[in-house]
Structure 1
Amino acid sequence: MGTPLGIYEKALPGDLDWRSRLKMARELGFDFVEMSIDETDVRLTRLDWTAEERWDIQCAMHETGIRIPSICLSGHRRFPLGSPDLLVQAKGMSLMRKAIDLARDIGVRLIQLAGYDVYYEEKDVQTRHFFIENLRQACSWAAEKQVMLAIEIMDDSFMSSISKYLEIRAQIDSPWLQLYPDIGNLSAWPENNVGQELELGIAHTVAVHLKDTVAVSANFPGKFKNVPFGMGCVDFVGCLRTLKRNGYAGGFLIEMWSETAENPHQEIQDAVDFLRPKMKEAGYDIVG
């Protein structure tokens with residue numbers, strides 16, 4: 001047994017079918033792929049897959065030996081749970097329920113939720129209230145289907161730290177709501193003591209995103225995507241050692257957006273070559 005290492009769907013070529021996508025992940029040495037259901041119409045239609053389409057995904061996983069244990073449900077950027085527009089809220093809750101049903105049907109165990117009350121709208125006390133109330137209802141649905149929900153630490157001030165997650169978690173007493181830290185996002189906010197934050201959240205941490213970021217400063221909003229590994233502010237060995245010391249034994253997901261790159265295979269391999277020795281140095285024995 002070793003530590004599972006996965007790759008984000010959006011790192012792999014976007015024109016592949018699921019069998020080819022999972023096969024490529026296997027060839028690259030990964031243990032699993034995280035599915036994306038983002039705010040685009042193309043990926044949102046996955047929530048309405050037929051029974052036959054859902055079965056085909058399960059067959060693809062069985063045939064390739066590569067799991068899809070998690071879904072990144074970022075479609076709530078477009079239809080946020082905290083929207084003051086009740087119709088948008090309702091759409092967001094519909095997406096939530098459909099995602100839970102899809103996860104149950106295809107064997108996904110974890111839905112990663114973006115920690116935004118709203119994304120394109122202005123934040124206020126009311127948007128926070130709606131987000132918490134709707135998240136509480138979502139946890140009830142998740143409990144019914146035995147699907148875990150986990151909030152990601154974000155590129156947004158609403159959920160920029162594990163401390164902020166814990167403040168909301170304290171108001172929702174459900175074992176089906178946990179934490180999915182992105183160590184890149186966590187590291188980019190200068191007010192965070194990253195090691196302390198990881199320690200605070202360890203009892204709730206069910207998965208971890210690995211990516212690099214450029215820090216927020218007084219004159220720069222930070223860069224949270226498409227930062228080559230090693231070119232940002234993340235202390236990977238320090239973060240990984242902190243997680244290891246505190247007993248984290250779950251999977252790690254390399255988050256990249258190379259699906260339209262000229263050579264995504266090479267970009268992914270470069271990321272693995274960068275991260276693997278750092279994970280080994282921290283004490284993690286990778287499966288692949």
Structure 2
Amino acid sequence: MTAWKKITALATSVLMIAGLAACGSGDSNTAESNSGKLEVVASINQWGSIAEDLGGKYVEVTNIMSKTNVEAHDYEPTSRDVAKFHSAQVSIVNGADYDAWAVKAAESTNTNLVNVADAAGIEDGGNPHIWFSAKARSAAADAITAAYQEADSAHKADYAKLNKDWHAKADKLETKLEEASAKTKNLPYAATESVAWYLADDLKMKDATPKGYAQASANESEPTPTDIKKFQDALKSGGITMLVLNTQESNSTTEQITTAANSAGVPIVELTEQMPAEYNDLLDWMNALVDQFTEAAK
């Protein structure tokens with residue numbers, strides 16, 4: 001039996017036990033009967049925060065992943081994680097092969113499923129860090145609202161109003177991105193990983209990460225000494241205006257790169273894949289990151 005089948009079997013057992021307990025108490029095992037709210041599960045807290053904004057008092061959102069020391073590619077779901085998708089009325093996954101475990105769990109249920117990558121037209125194999133993309137965030141918001149309206153038609157107008165309010169806030173971020181791009185347009189940057197590629201693209205920046213290193217990073221393989229040397233030389237040459245560092249994936253290789261950047265006086269923008277604990281909202285986090293990129297571009 002594969003690890004996934006074992007997890008699914010355990011989750012089924014958990015659900016059966018929960019169902020028996022509900023029958024014994026005379027309660028229904030659904031979110032609406034217990035709290036009157038839609039039960040929503042998001043694989044990562046980035047999309048969970050948007051789900052909360054768009055659902056307001058009508059939803060109860062659970063995030064499977066919410067810590068910056070956990071990497072979704074390597075995450076091993078527990079039986080309880082899988083069970084959460086089975087009990088949810090709306091499930092939100094990132095897609096693009098970022099959280100395949102969550103996609104499998106959600107697709108095996110009757111939940112209203114929002115796959116953000118699918119909604120944004122991003123296929124498996126593309127850069128999966130799509131919460132950094134203004135286009136993907138907008139597509140996610142509309143797909144989540146549609147899922148809410150289908151699952152809870154009684155509050156359809158309320159969800160439409162919450163969607164409008166969210167887009168108003170997102171439009172302010174779009175304006176900020178456009179204004180910041182006046183300073184960052186065509187500026188060459190390099191990154192230890194392509195985590196914030198979409199954000200840099202929205203800022204109209206130019207990815208100058210040495211090709212060999214970038215390919216190794218994308219393939220999750222170790223860059224060669226030659227790749228590292230070319231990266232260090234590029235930083236020293238003055239052809240790179242800032243370095244983007246994913247602190248969630250720091251190691252001896254990235255330490256060599258950051259040391260070279262510091263020696264060359266190249267500003268470093270530090271960020272993580274998962275939304276940091278000090279932010280409760282994805283748009284607020286993106287606003288702060290735009291400020292960091294703008295400051296580094298001075």
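State the single structure among 1, 2 that was used to calculate helix-only ellipticity at 222 nm (-39500 (n - 2.57) for each DSSP H run of 4 or more, over all residues; to 500), giving -17000. The read-out comes from structure 2. A value of 16 for relative contact order in percent (Cα under 8 Å, 6 or more apart), calculated from one of 1, 2, originates in structure 2. Computing distance in nm of label points 7 Å out along Cα→Cβ at positions 86 and 246 gives 4.1 for which of 1, 2? Computed on structure 1.
Suppose you compute Cα extents along the principal axes in Å, for residues 94-133 alone for every structure in 1, 2: which one lands on 37, 15, 14? The read-out was computed on structure 1.
Each of 1, 2 could give distance in nm of label points 7 Å out along Cα→Cβ at positions 70 and 126, but the derived value 2.7 comes from 2. Comparing distance in nm of label points 7 Å out along Cα→Cβ at positions 190 and 270 across 1, 2, which is largest? Of structures 1, 2, the maximum of distance in nm of label points 7 Å out along Cα→Cβ at positions 190 and 270 occurs in 1. Comparing mean count of other Cβ atoms within 10 Å over residues 142-149 across structures 1, 2, the highest figure comes from 2.
Here, each number is a calculation from the coordinates, and none is a lab measurement. Quick caveat, the model's predicted, so the values are computed rather than measured. Cβ atoms are built from the backbone, for glycine too; each structure is taken alone.
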